[in-house]
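I've put the structures underneath this note.
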Structure 1
Amino acid sequence: MSTPTELSAPAPHGKRAAPASPRRPRKNAGVKRLSTTDKVVLGFMIGIPTLVQLAFVWIPTLLSVLLSFTRWNGLALSDIRAAGLANYSYVFNDSPAFWPAVQHNILWLVFLAVIATPLGLLLAVLLDQQIRGSKIYQSIFFVPVMLSLALVGIIWQLFYQKDNGLLNFLLGTAGTPEAVDWFGDSSVNIWAALIAATWRHAGYVMILYLAGLKGVDASLKEAASLDGANATQTFFRIVFPAMAPINIVIVVITIIESLRAFDVVWVINKGTNGLELISALVISYLIGEGQSIGIGSAFAVILLVISLVPITIYLSRTFRKEKF
């Protein structure tokens, strides 16, 4: 037989039963305290990268800004003299290479944005189709990314050599008066250098977009296909917008690559004779003949500002529209 349930006595007339007090959650329930060893390890993991960044990024940047307002030959610290805005005045008004360098940097940015980046995207889309040997093709296209730009310049020098270069050999002009000096002719050497830079940049973009394509939800493509969208419409209206974080990274990388393109032109002719770039001017004034730390630092600060302005504008507008 079942035991009758005991009923609690009703509260006296006119009195309300006191509500049961809620249980208070335990403090720090489920939170594990860090041991002394964990705290030491965490301190090293945060502190060492911070110190490295301070030592190699922020402190040199601050020193460059300060030195840009001085005259100094890079020898004794006692030789440092205040110069005010004289270095910037020289750069903008008297430096014969500054404005050609600005034009070349803009051309470099446009070329990478219009030619190299879409080429990398195209390669990524093709290799994402699971064609036979796609892993081999990925490795081949990614090899230039693992090379330094200086080595890329040396490799393309062999390709562009006037007398024994592969390009003139294929054109049938090697060893003849009609042979083009691809790196020596100031009217064509900027284009030759841009092609060399594209060889590396396209592979970098390809790998990033391949990672982005793998992360796109397949159900989005299936839904677009059921709605009657073709492959092109699906890509540009569904897939490409879904890769917005990757697009942001690639835009920033493209801007940075176009402004720090120093290695290739320095290997070719030290950034002269049609290959003037702001980054090459920084190095030429800092370590070249007639060393002038103040003017070189002024070029570096200008390069920093030019780099930050478009990146800041683009990121601020993008994050205002999108919430990741």
Structure 2
Amino acid sequence: MGIALSGLFNPVEINIESLSGRKIAIDGNNALYQFASTIRQYDGSFLMDSKGRVTSHLSGLFYRTMSLLKHGVKPCFVFDGKPPSFKNATIGERVNAREKAREEYKLALEEEDFERAKSKAQQSTRITPEMFDESRALLDYMGVPVINAPSEGEAQASHMCFKGDVFACVSQDYDSLLFNSPILIRNLNITGKRKLPQKNIYVNITPEKIVLQDELNRLGLFHDQLIMMGILVGTDFNPKGIFGIGPKKAYDLVKQYPNFDTLFNNVKWTFDISPKEIFDFFKNPPVTNDYNLHWKQPNPDKIFELLCDEHNFSKDRVENTLGKLSQLRKKEGQTGLDKFF
């Protein structure tokens, strides 16, 4: 779900070329969800192989990651580990919401309302353990580093960015800013035209960058106040936040009450978890320094085996995609290739 602070920031539009030579940490769970929910057929059904197994996530992961590599970007993927115990309620709510959306999807199909069916199908998206395992394997075959976080993936990616090991975190959610990531990049995995739900309107989605310190300076906030704002409007640990408080009111409140205790003594807190526990988690989440950011040459044989032999991907298209990367690397010369890997 992430933090509901979309109207607060002033992102800067960027292009992929501006990231050439940069290391970026991609929120793996968020990326797979985006691929699995958006890469659908007209009626909302997944892309599948001949055995009825979902391939939407693999399609998005392969072609989008290859595009990044072809542009000289050095992505690594960070996946969630064990969630904190106080996230269990949120996880349960998400399961129930997906089940409700699944039932509404079936009803929309019966009524042949395919636009609504696709919308409900996207809301019911679930990434299975098998999908995660295949995704990790594919990334390994592509030579892309995979980091398994001890807890929240965005916390780990933010830690890597704060240390300077990567240039930016990549996610659709804003959580990494609360985890103190210096730079957040959004829309890197879902660029292109997107249709607005229930409207015959298409909008152009382009990558955008948010620089944390620039935004804090513009807003006149300390980072602790930004975390407090996030807690007021709702996080993964207190979904939907405090009733009646949106980003604007939250901003006004943290300006009026910059002290944590004073602020939360002046709002109606109804969650089982204390706001201090959430605040402390954003300040000091479980992270690790045990990771290796080393990019390897792709292994075409393994990629063909997984995508084409196992999941019926077009061998010509996969071969063409790998070939374009190989040709680009040859054109750049072996010196540039050595620097990349």
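Nothing in this text is a laboratory measurement; each read-out follows from the coordinates by a stated rule. On a predicted model such as this, the values are computed, not experimentally measured, just so you know. Cβ atoms are built from the backbone, for glycine too; each structure is taken alone.
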Report task. Determine which structure produced the value 0.98 for Rg/Rh (Cα atoms, Kirkwood Rh), calculated from the coordinates; the candidates are 1, 2. Result -> 2
Query raised in the report: helix-only ellipticity at 222 nm (-39500 (n - 2.57) for each DSSP H run of 4 or more, over all residues; to 500) computed as -14000: which structure among 1, 2?
Result: 2
Report summary line: Ranked by FRET efficiency 1/(1 + (r/R0)^6) of positions 97 and 297 (r between Cβ atoms, R0 = 41 Å, to 0.05), the structure on top of 1, 2 with the greatest value is 1
Query - Computed 10.4 for mean count of other Cβ atoms within 10 Å over residues 41-48 - originating structure among 1, 2 - result: 1
Requested in this report: Identify which of structures 1, 2 gives the largest calculated value of distance in nm of label points 7 Å out along Cα→Cβ at positions 57 and 265.
Outcome: 2
Query raised in the report: Here mean count of other Cβ atoms within 10 Å over residues 145-152 has been calculated and equals 19.8, so which of 1, 2 was it run on?
Result: 2
